[in-house]
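What follows draws every value from the coordinates through simple rules; no lab data is involved. All values reported here derive from a predicted model rather than from experimental measurement. Cβ atoms are built from the backbone, for glycine too; each structure is taken alone.
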Structure 1
Amino acid sequence: MKACRGIGVLRPVFLSAAIIFLTRASSFGVNAGDFSPQPKKMNLSGSAVRLGKNAAVDIPPAFERTYKSPVSSFKAAMASLPLEKGSPGIKAEVAAPTEADSSERRAALTRRGGYVIEVAGSVITVAGADEIGVLYGLATMEGLITKEGGAFRQGAIIDWPDHKARALHLVVRHTNKEDIKTLINKARLGRFNILIMDVSDGVRFKANAETALKGAWSAEDFMEVVSFAVENGLDVVPEVKLLTHQYWFLKNSRPELMYNKFTYDPRKEETYRFVTAMLDEIIELIRPRAVHIGHDEAAAPKGERMLPPELFLKDVERLHGYLKKKGVETWMWGDMLAAPYEFPGMNFRYLHGVEGYAQIRGKIPKDVVICDWRYSEPGLEFPSAAAFAKDGHGVLGATWTAVPTTRNFSRYMAGMPGAEGMIATTWFHVQKKEWDTVDRIMKTSSDAFWNAGADNGK
């Protein structure tokens with residue numbers, strides 16, 4: 001269900017030497033509903049042109065078929081404009097850099113998702129390093145049309161992402177499809193390129209029919225939303241809460257398979273009949289690049305024994321081996337693999353690797369991607385992420401509502417070898433329809449993840 005790539009490669013128009021270079025220009029703003037990150041470069045000459053609803057729009061048919069919803073959104077923004085005599089046309093294309101290009105332009109046209117918007121005479125060219133770059137360029141145009149009413153300055157916008165992976169994490173339970181689709185549209189505008197969907201008991205698959213919530217999405221609902229996400233430029237990574245937090249899955253339906261009240265028992269073979277059936281069904285439906293297996297916050301209620309770390313490791317190894325045979329990456333949370341005594345300057349509440357758990361970190365298969373969640377850290381350094389990378393793992397930093405932590409962690413990860421990118425989590429705020437909080441998370445994260453190297457003083 002991956003979106004196909006491959007519209008033609010064309011050479012863009014050169015910029016005039018008279019263009020003035022402005023870095024992260026404060027003149028670029030967004031309306032309340034616009035989630036576009038600040039472009040890295042805005043090159044403006046001062047004169048303006050006016051775009052009208054009558055403008056000729058040249059978007060390759062193959063691109064329009066692949067990204068039908070975003071193109072429709074862009075055209076709706078165009079249709080809101082008045083007629084303008086002499087309106088420039090719009091041409092969207094994939095473009096390759098030339099030897100004469102500036103370093104900024106080369107950066108934009110050689111990185112996945114980079115783009116250049118050039119306003120030059122009778123045409124506005126939206127050139128992307130790839131189709132995703134074209135998609136992001138059109139999203140920037142859409143935001144500018146909404147804000148400026150079709151007024152564009154001569155010159156160019158040059159932009160590219162600092163992180164490869166910019167993920168939005170959503171919990172599906174107690175949500176509806178339309179709300180999630182609205183968030184996907186915002187994620188597109190915010191240049192997120194991965195959607196982690198915590199499905200657990202929020203989607204009724206055949207494998208979890210007994211444990212899914214009343215009112216859970218159907219598998220068809222899930223596939224519809226996944227298709228919509230792909231159409232909006234997001235890869236979907238399903239999260240299934242495995243091993244820990246089993247009130248989502250096996251606790252009530254199969255209590256005999258539980259090690260304690262919260263954790264299933266990796267020693268019991270019958271456990272994996274249910275687990276692999278769930279994984280098989282999801283993989284067959286959407287063919288994901290990765291599955292997130294959870295594994296956070298292993299715990300035990302008072303009077304019960306906590307799962308020993310060797311059984312935690314056994315479960316990770318088994319799930320990783322199973323997914324790898326199917327060509328699927330394994331992602332997991334990292335809190336159980338880092339201990340407070342290792343990182344005394346960090347918030348101990350997010351370091352759960354006690355009772356021998358931190359000692360198994362070096363035994364986790366190296367191609368498991370570790371998602372290191374740090375929701376409220378006071379400092380500028382995040383050594384737990386560096387420790388995971390040192391052990392050979394790809395690492396994704398994960399943040400929540402704390403703005404300084406989001407900006408600082410993203411900046412730290414941008415300069416860290418082994419960093420794959422960042423995750424913005426929303427947890428229960430979507431279920432509670434706390435849209436102001438969700439919007440704030442998405443706006444802060446979209447700019448922090450796209451412009452991770454920026455020292456913007458925030």
Structure 2
Amino acid sequence: ALGLAGCSAAENLTEGSNPGDVIVSLDGSSSLKTTETASADEIKKFTIPFGDDMVVNATLQPTPEISKSTKAAVMSALDAGVKYRVVVYNSSGVVVKDMVCTYAPGTAVPITGLDVGATYTFVVYSVNSTSSVPTVTGTTLSVAKLSSVSGDLMYFKTQATVSGSSATKISVTMQHMFSQITSYFNAGSFGGIINAVSAPTISPNRASADVKLADSSVVYNGSATTASVVLSSGLGTSSAVSSPTLLINPATSTGSFSIPSITVNNSTSSVNLSNVKINPRYKYDLKMNFNIPCTQAVGTGMIDGDGFAKPLTVMAPAADYGFVFDIYYLDNSFNMKINGTQLAVKELQFEIPSNFLDPLKQNVRFADGSYWQDGTVPSIWTLNGSASAGKPILRVVISKTGAISLYGSKASYNAAGYGLLPLTLRSDQGQSFNTVTWNISGSNTVYISQQQINVTKITGAGYGSKIITCPN
């Protein structure tokens with residue numbers, strides 16, 4: 001059986017090489033010369049509502065570094081130390097060389113011991129990792145494949161005849177086999193900052209894929225699910241960016257990008273892009289401009305109640321962008337009255353009552369169907385927010401037109417799973433929001449109350465939102 005060979009890369013190998021040698025170099029600079037501007041049908045533009053009266057402008061397009069004709073990876077982006085594999089097959093499809101190499105700029109890999117005049121198939125691949133590279137299953141090229149690949153697979157295959165008069169040179173430009181999307185969040189024309197982005201995802205995505213070495217055909221494994229978007233920098237500034245999100249999936253025109261909760265200039269909403277066209281072997285930039293005005297809290301009132309029957313009052317002066325109520329601790333329900341109209345038909349109940357005869361049932365859930373005390377989300381009264389960190393466990397947003405949005409976290413402010421996610425009211429429990437009136441040019445009165453059921457407590461802050469000129 002063939003053993004795995006080591007791989008020694010060196011500089012200027014072509015100058016000292018011998019006839020019969022094959023010199024393999026990873027050099028992707030030629031792909032820059034074939035870069036083309038993305039055509040109109042490759043650029044997708046979206047206009048997405050933010051709240052009830054603002055929009056997000058988004059554009060998805062292939063990155064300039066991807067050649068439209070070859071879809072080739074630019075090798076300058078390959079980091080030193082990345083592992084790659086070189087597998088050589090003879091004309092019968094039998095493996096004669098199997099080498100694991102480490103990339104270093106300006107170096108090449110020598111392959112010796114091949115027959116002069118013979119034609120071989122050279123396969124080079126990597127998953128862009130400095131620690132590992134997959135092994136090939138299958139004894140001949142016709143059945144050889146990479147199984148259950150879940151990383152950023154790059155692949156190259158060519159045939160070459162070994163020269164007897166000089167070294168045979170092979171310049172390798174690997175292709176990305178899967179899709180990647182880098183997401184950019186920009187505060188837009190108003191300026192300001194991206195405050196928080198909670199649990200963004202892109203779909204569809206598969207767990208892994210099998211790739212045949214003979215023809216690079218792909219079989220996708222598992223059912224379609226979502227891929228998490230991980231922000232790498234920029235929160236708290238005017239622009240944030242994600243690490244590239246890897247998507248292992250066949251071509252689709254029905255992809256989606258979802259942000260359950262994003263706060264820009266202290267305004268919070270969910271954002272959803274649908275019918276997103278995503279093709280394998282492409283890298284994309286998703287650029288989002290959040291044209292949300294900066295606001296200033298006016299009439300801030302801290303709430304710290306303990307089993308009170310008398311409503312607490314927050315007087316909010318004229319606020320032309322609505323009202324926000326942040327809750328940092330709750331046990332275990334509340335309601336509000338805005339300018340004489342109750343926020344919801346019933347008390348907003350977040351606990352599952354221990355007494356099944358209790359008339360007030362849990363009537364608020366997360367939009368994904370989960371709920372407090374469901375076995376994965378803890379009880380509401382075990383969670384803590386932080387006013388100083390600006391991280392509530394619940395947030396009520398009333399827009400300037402009276403539209404109501406409700407957000408909640410599944411974890412405390414200092415836990416790994418913290419993030420505000422959209423909540424829904426349970427119509428099967430007879431719960432729904434009322435239509436309220438918010439005065440943008442006059443004062444507003446907000447009452448906050450709780451039904452006293454066992455231990456009852458609420459801590460939070462309510463404030464009006466007034467549009468101001470962004471400071472930057």
Structure responsible for -0.61, with log10 I(q)/I(0) by the Debye sum over Cα atoms at q = 0.09 Å⁻¹ calculated and labels 1, 2 on offer
1
Taking 0 as the value of helix-only ellipticity at 222 nm (-39500 (n - 2.57) for each DSSP H run of 4 or more, over all residues; to 500) derived from one of the structures shown (1, 2), identify that structure.
2
From 1, 2, which structure was distance in nm of label points 7 Å out along Cα→Cβ at positions 111 and 343 = 6.7 calculated on?
2
